[in-house]
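We did not get these values from a lab; they are worked out from the coordinates using the rules stated. The structure presented is a predicted model; accordingly, all values stated were derived computationally and were not measured. Cβ atoms are built from the backbone, for glycine too; each structure is taken alone.
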Structure I
Amino acid sequence: MGSASESVRARFGDAASRRNFLKALGTAGIAGLAGCSGGGESYDGQEQTTASGGDDEETETESSSGGDSGSSTLRMSATQRFGTVDPAKGTDYTQVLALVNLYDPLVFPDTEGNLQGHLAEDWTVSDDNQTYTFTLREGATFHSGNPVTAEDVQFSAERFLDINQGYSSLLGNVLSKENVTVEDERTVSFTLDRVHSPFLATLVLLFVVDKQQVLDNAEDGDFGDRGDYAQSFLNDNDAGSGPYELAGFERQAQISFSRYADYWGSFKDGAYDNVTVQIITNDPTVRSLMKTGELDMSSQYQSEETYEALAAEDDIRVESVPTVTTFYFKINTQKAPTDDPAVREAMAYGFDYETARNEIAPGSLPAQGPLPSSFGVHNDDIVQPTYDPERARQILADAGYEEGDITVQNTYVKDYGLEEKMGLLFQQNMDEIGIDVELNPQTWGTMTELATSVEDTPHINQVFYGPVYPSPDTVFYNQYHSEAASTWMSMEHLEDENVDSLIDEARSTVDADARAELYAEVQERIANQYPDLFIFVQSKKHAFAADVAGYTFRPSMSFDYWFPDIYQE
């Protein structure tokens, strides 16, 4: 092979030099992050980044305490800007972080992913499993002081479906806005076009807006007497009933929240009066501000070197919690040479998963197929490939390939040290089995654009993906169903009729045990085609000041950043 392969051999000639190189490789700033999200429904059947991840712009800000004199303020960092705080448009982890605190959904995931009543104190489901009727709790008010009513819920669903952005497709393919009905002031019903088992779980992302405030701030637009649905206004303001109000918003720099005094729900003792989230993409800045006490909580996307340095400080601790987010090498199954299943299978057995987990992403958990094992419907019989270069070489030989016949691109988010290291390890591993790898760092924005066509999608793409609502359905549908193709979530471009059929049948199956059998079958069908390398399941890390407590992981996108949980000791 060429000089690139020789350079790889020089870096990774043996296990010790490989470890030393990986340890020494710098992990500078993070300009963008691959699809990041959260997720699980009691991890049974009702899911970074992804949600999706990153932003191409890099902005550093000075620390700001925010809030009123004498009040408590939590100062935390994030790695990407808040592109919008409109509840009909938010999709990534920072946007949903804001939305879950500014707005209330009808239902809310608990720490196990089970759905609990939130704005809805109760609900019933019709015998045909198509009509869901919710009774709203009494006493909930919007930040304007207006009471939360069934009419607001109806209006929020109509706005969500009309604007048709963000996560609207989660409802739009099974619900017509005409079928959201106000029964009385506190009762609202949704009648689906067909049985759809993940419906209740998707409602965690239907954030309820203040109808009167929206209409009062509407401008001319495309929606008749509703104008623009106050899209301009809600891009920079809130009309929610959540535990916090929007106190300040500098899109490129920071966002701040203040506690809503009349919130219907409860706060932990010592919960913060104010929260300021600063956009900081530079690890040294995070380390400096944490050490000087100007930052109380880091993002989950710092380098291992940063976490190690901060953990060594007496007044800082680093916590790690397992998640249901998987780190994938997504393989384009329709573009030569990775359209050949033998090439994909060889790559799967040619990759060193243990080095990836233990040395590049320490604390991460083993993956086993497309669904994290924390889900109760995980298929424990899935065969997860292990590092076996001899087997990989034999697979290629049996398929008629010789060394140097295959060249592939590995694409990842540039300036993100973890993914750069993963790319280098993959390059070295593939060199061992006779495959040439071209490393192709790109901005996250470019990666998402490339994903929109089979021809432009690179051969291998490094992506974090976890459930955005608490159901395994989103792990399967968003990544592997033909209807969901051509997004960053589905860079595999798998278009398999049998996979589609299994996913569709699971969506229309009410019985949990029968649905679990379908989920087991779809996992096996996907795994046997090797559309991905399932590298690891993420453990999420944050650094905290010693007096910050209460962070609670919930398996759904950014619901672990529920500020009423976090308090000052």
Structure II
Amino acid sequence: MPYVVTQSCCADASCVVACPVNCIHPAPGEPGFAEAEMVHIDPASCVGCGACVTACPVGAIVPDRLLSPSQAPFQALNADYYATFPHADRRPVAVVPPQRRLLGSGPFRVAVVGAGPAGLYTADELLKHPEVEAVDVFDRLRTPHGLVRHGVAPDHASTKLVTTLFAAIEDDERFRYFLDVEVGGDGADGTDGLTLADLRAHYDAVVYAVGAAQDRPLGVPGEDLVGSVPASAVVGWYNGHPDHRDLEVPLDSERAVVVGNGNVALDVARILTRPHDVLAATDLAPAPLEQLRDSNVREVVVLGRRGPAEAAFTVPELIGLAALTDVDVIVDADPALLTGDDQRSQLLRDIAERPVDPASTRRRIVLTFTTSPVEILGEDGHVTGVRVVRNRLVTDPDGTVRAEAGDESTVLEAGLVIRSVGFRAEPVRDLPFDAATGTVPNHQGRVEPGVYVVGWIKRGPSGFIGTNKSCAQETVTTLLDDLDGGLPQPTGTDAAISDLIRTRHPHVAGLADWRLLDATERAAGNAAGRVRVKITDPTAQRAATPPNRPTTHGGRSVRRIMSRRTVS
């Protein structure tokens, strides 16, 4: 009974390591692993033991006999991978080496700035080493887990199951949260906030995992009109991010346009078109849920400047979109562009050939290709439409396909335009910044000895949730090398950093506070027949936990002063 991977998985390779017959690829160390949309199970060599099922943190692996109709295309997708990459060599993935022991004196304390997947995978890698006695994770929000809470689409609940892995990391007694603390920002009552210098004085090393949350601009006239909004803000709005909870998202027109056709664009299109009762069963934030109940949007047009074969969305995301029965999916493309044998073109060709019921009352998503916006139109400061041009596809000598604008333009009437053409990071206080790449310059995660980066601020906005695991492994290896080589010991104590934080950020929250807030949201959700009801207002989040709760390090108070010892 072969098993099948049924979604764009977290790709953290837990299933690869668990498989006793090495039938899951690409594996760590193989070409394409870090960039792969998903891993694949070889149906010819899978023995049906189920080890991968228990290892998968997001529940993405299903026996072939239990596949639902919407999951059925993944069976062929897994098999097609092995038709192209046979993987005839079935040696074990790797012999697990003896655990690395650090040569320098310890115990060591490490600060991680950012509580999203990159930060938590970094904490996990650090906590594998007994010489690391404390990992403190800072985040400016009162809720951890970063893009898993505020970026994953509400109707992708299985992807959010990775939080069970995060909970296991948080349970380590050497792990501690300092939430509601902005490193590099201002403190309370105008006092100075925490700086890199503060952290370096109290920790052996500091790792920044602050992400890249800014959208790239379109660079067309009208981009600043009301109703022209970045995708990251819309995603934050419907996911209850405190920074975007008051975003103005006009939903009074029948059409919305999303510029860009990556996975985020598909997420936004789905959320704007799915029935309210479907969304009500998710953890979509309460205020946006009510606004979507009264939405007049009937059609979302997703614009891609190049052809189907060059679309930015992943194949698993397209399979999921095509399987929806409550939304009509339409393909607007020259049929000549759908003749390719690549997986995207094949899937889009199948969608395009579906009969369209003219009497359908369902909302619809229109996937439009070879089309670019040249101007966002408006009246009285508000969006009224988008002027677009059809593009010609030109193949350069190196095989790169690029789009050249045609001469004729048309206007799509719309009251909402969402740009989703990529992300970039902002400069990070106290760190160097490369504006061209949108990253902090680094070598394998090292900014300078004692200061490191991981995740999108290190490599740019690429990869999936699990990509951060291999990224964290590289950064932590570099950090450990520097500890072995000798780094200056911090002069401040564990108690001192806790006192400093409470002075500058009196609302600081710890793991117990987060879990109480989490339980409160889940209880409210249970009462309403939902997964959870998110609390999005920072003041209300603080009110959900009693003031002056002790921030704990596992089950022990932070007042415990850590002694230094020598590791033999």
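A value of 70, 46, 40 for Cα extents along the principal axes in Å, for residues 335-486 alone, calculated from one of I, II, originates in structure II. With distance in nm of label points 7 Å out along Cα→Cβ at positions 479 and 503 computed over the structures I, II, the top value is the one for II, the highest of the group.
Of the structures labelled I, II, one was used to calculate mean count of other Cβ atoms within 10 Å over residues 143-150, giving 17.9. Name it. Answer by label: I. With FRET efficiency 1/(1 + (r/R0)^6) of positions 119 and 543 (r between Cβ atoms, R0 = 25 Å, to 0.05) computed over the structures I, II, the top value is the one for II, the highest of the group.
When FRET efficiency 1/(1 + (r/R0)^6) of positions 127 and 439 (r between Cβ atoms, R0 = 41 Å, to 0.05) is compared over structures I, II, which one is greatest? Going through I, II one by one, FRET efficiency 1/(1 + (r/R0)^6) of positions 127 and 439 (r between Cβ atoms, R0 = 41 Å, to 0.05) peaks for structure II.
If distance in nm of label points 7 Å out along Cα→Cβ at positions 79 and 175 is calculated from each of I, II, which structure is the one that comes out at 3.2? Here the read-out was taken from I.
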